[in-house]
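Listed below are the structures to be examined.
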Structure I
C-alpha cells in the first residue's frame, strides 16, 4: 500500500490517544484506515473490536466507510461473506470492525472496544469523547479539520499527558493530483483564514477576537523580569482573579494563580499568603477601596489601579504592543483570551469596545499593563 505521513504517525504512535489535525485533502482519514487495516493484517485472529465513529451514519458512509472498503478492494481483501451490512460490521482477519454513529447511543455506551477512531471529532462533544474513552481499553484515534477556534479538543484532550498530536497538510498526501493542489493553493489569494485552516492545517482565527494570537508556554523563563501581580475582585458569580506578569523585551509572560468565586477578603489573604507574595506589588481594581485597605492591613503591598477616560481601550493597546505568553496551567485565562472579542452594532459591524463578561483574568492583566508599562501624556497611569 502507498502511504502518507498520517499513516506512519498513526502506526508509530505509542500513546493511548492520537490527535490528527490536518487541512483539507491531507489524507489523514484514508491513512488512518490504512493503519487500522494494517494492524489487523499483522494481528490476525486477535479478536479485537475496532469501532469507527462519526456524528451521523450518512457522513460515516460517505467518508470513512468508502475509504475503508476501497482499500480492502484494492488489496483484494474484501469478502461479502465477512460484511454484515445491516449492522455495519466487517470481520477482518479475525478482528471485528464496526461503524457506528454517535446517535446510536446504546452501541456507543453499551459495549467495550479495544480501539476507537473518532472521525471529524470536532463534530462531537466532550461528553461523547468521555463516554467513548471510558469504554475503549487500548487506543483512541481522533482526526479533524481545525475549523473551530474554540474546542474541547484543545482544552481538555490535547493537554493530556497520554495524548500525541500530529499535524498534516495537503503536501503530506502523495495521492493528490495537480489540479486539486492548485485549487487548495488558490485559497492563499481568496481567504487568508480558510488558507490557514484548510491549506496549512492550522487552527483558525476568530476574526472578531481581540487577541487572535498568543502563545502557551510551559513556564515563565528565568530571564523574564517580574513586573507585578494583578487582582480583579469577584465574589458570588464573578471569580476573584490573581495573575502575575513578567517581561522580557517585547514578550509578556503571564501566570494565573487564583480564579475562584465565593472568596472573602480573609480567604483571599490566606490564599495569597500561601503563595508567598506578601512583599510583592499587587495592582488591584480600585472599584473596591475597602477591600484594598483590608488586604493592605493584612500586610500586602497592594494598591488600586488608577482610572482614566477610555482606559479599557488603552489597556488593550498596551497589551497588543507585546507578545503575550501564558503558562499552559493558566486554563481560565487562556479561555478568556480565546473568547475575548469586540462588540458589534446592529448591522454586525465591529465597534471599538470589548464584550464584557468573561474577562476577569484579562482585567487583572490590563491593570498591570497600563499601570506599569505605559505612561500617558500627563505622566499618570490609567486603568479601568
Structure II
C-alpha cells in the first residue's frame, strides 16, 4: 500500500496543534497520527513532508519540518471549504532512489484520486519523483519551476538538486510536454543552457521580467500540471536564508503571488517547495507560500480544459500564413489561443488544444506579431 511509506506526525507538533484556537489552520486539518490515518476519499489537498535532502550538496543532509508546520498551522485560514490533510512524512530511504520511489507512488495515488499533493522538501531533485508520479496517468506533463537556475547537468551526473532537469528531459518514458522556468538569473546560467532552453522550445522568464509585471506568469501557471519552487529563487533579505547569501531574487510578496497563481490554475495537480535550509527564519515565508497556494485553490473557476469552450467569445485574427483563433472567457476575462491539430503530423496532443495566453498577446497578434509561446507549443506538438 502506498501509504506504508508515510510516517505519522511526531508528538511535538500534535501537542502544538492541540494548543491552537479552533480558528487556526492546525485545528481544521486532518492529521496522520500513530492512532489514525486521514480518510482519503474526503481529502482535497494532502500535505506531505519528504525528509530527503541528499540531493542538495550545500544543505544539511538531515532536515526537520517541525518549524514549517508550526508556522503553517498557526496561521488563520481564509474562507476555505476544501478538506486538508497532513499525511505525515516520507523518511529518507537507504538511497535517494528509494525516496524517489516512495514519493512517486504516494503522489501517483493522490493525483489519480483527485487529491493535490503539497510536498515540503527536501532538495529539489524530488521534483523528478513528482514528475514520475504522472507515469501511470498516461498524459503529457507541463512542469513550471520557480528557480534562479535551470538545473541542467551532464548526462553522466548523479541526479541532484542542481541537475534533475536533465534526467526529466532525457529519460524514457518521456512525458514532458513543456518546461517553463520563472525567475532565472542570467549570471547563474551558462549561455549553452540558455540556448538549450530555446532549442527544446521551452519557456524561460528572467527575474526582472517577472518582477516588473508579475501578471505575465499567470498564463504559464494556467497551463501547468506540476509546480516546483526553489527557495533559492527568493532573496535572502525576504526568505531568511543566510546559510547561503542570495542578494537578488523574488521578494516575499512576489513569491506568494506566484504561489497563488499556481493555486488558482485549474490544471495544477501537484505543488512542491524545496531547497530551504531548515531554519526557523525561512519557515515563516514557506508557510505563507503554502497558505497562498491553498488560498488560490479556493478561487478556481473550473474553466478550460474542464469546462466547455462554447461559452467563450471567439476572436479570429487573420495573419499572413494562417488564422489565429483566440477565446476569451466571459466568466473571468481570461484568454486562450488555439493550437491547431495537424492532420497528417505526429501530434503529441490528441486534438485541438487551447494554450492560455494574455490579452496583450491578443493585441500583439492583431498587429501581426505571433505569440512566442504559441509558436513554440506548435513546434513541440509536431516534432
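Please treat every number below as a calculation from the coordinates, not as lab data. Bear in mind the structure is a predicted one, so any value in this text is a computation, not a measurement. Cβ atoms are built from the backbone, for glycine too; each structure is taken alone.
Taking 4.4 as the value of distance in nm of label points 7 Å out along Cα→Cβ at positions 93 and 253 derived from one of the structures shown (I, II), identify that structure.
Checking each candidate, the match is II.
Comparing distance in nm of label points 7 Å out along Cα→Cβ at positions 21 and 269 across I, II, which structure shows the greatest value?
Evaluating distance in nm of label points 7 Å out along Cα→Cβ at positions 21 and 269 on every structure, the highest lands on I.
Among the shown structures I, II, from which was the value 7.0 of distance in nm of label points 7 Å out along Cα→Cβ at positions 61 and 301 calculated?
Going through each structure in turn, the value belongs to I.
Using the calculated result 0.30 for FRET efficiency 1/(1 + (r/R0)^6) of positions 13 and 285 (r between Cβ atoms, R0 = 41 Å, to 0.05), pick out the matching structure from I, II.
I
If mean projected area of the Cα convex hull in nm² comes out at 24.1 when worked out from the coordinates, which of I, II was used?
Going through each structure in turn, the value belongs to I.
Mean count of other Cβ atoms within 10 Å over residues 29-36 was computed and gave 15.2; which structure, I, II, did it come from?
Only structure II yields this read-out.
Taking distance in nm of label points 7 Å out along Cα→Cβ at positions 85 and 317 as the criterion, which structure among I, II has the greatest value?
Between I, II, the highest calculated value is found for I.
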